[in-house]
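**Q** Please find the structures below.
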Structure I
Amino acid sequence: MGRPGDSGARREHLWYSFIAVALAALLAFPAGVYVGHTGRGQTFIVTVANSCAPSPPWA
């Protein structure tokens, strides 16, 4: 399926993207539920999330 000459790269890319998002959700959702209900670990989660955010280059 797809256009003639399509090597399936688009389908492969979508599959890998789906797997990455699914794994991220499997990790993030339980952590969010835990922190949201108990309030414990909030500082740690926010610190880790902020350290992973991209920062602008120092040009």
Structure II
Amino acid sequence: MNLVLLQNGYLPAVIPPVVRSEYIAALEFAHTDDTHFIQFILRMIHQTHLDYLRLLAGN
């Protein structure tokens, strides 16, 4: 997944250990409906971007 993101000009999505179980559940459910998985990944990408911005700002 992160390889596809990088190849398309996006930053990788970091999935912290605290939400790993939610990631696995969303991934398993994606076999029938991928909506929750896509929303989960979008949230993780957004959070990753915020983390990068905080690092760049020095906070």
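**Q** Identify the structure, out of I, II, from whose coordinates helix-only ellipticity at 222 nm (-39500 (n - 2.57) for each DSSP H run of 4 or more, over all residues; to 500) was calculated to give -24000. Intermediate values should be presented prior to the final figure.
**A** Numbers: I: -24000; II: -21000.
Among I, II, the structure yielding -24000 for helix-only ellipticity at 222 nm (-39500 (n - 2.57) for each DSSP H run of 4 or more, over all residues; to 500) is I.
**Q** Follow-up. Match the computed value 3.4 of distance in nm of label points 7 Å out along Cα→Cβ at positions 8 and 32 to one of the structures I, II, and report its label.
**A** Working through the options, I get structure I.
**Q** Then there's this: Quick one: Rg and Dmax of the Cα atoms in Å came out at 18.3, 54 when computed from one of I, II, so which one is it? Walk me through the intermediate numbers first.
**A** Working: I: 18.3, 54; II: 12.6, 42.
Source structure for this number: I.
Coordinate-derived values only; no laboratory data. No experiment lies behind these values; they were computed from the predicted model shown. Cβ atoms are built from the backbone, for glycine too; each structure is taken alone.
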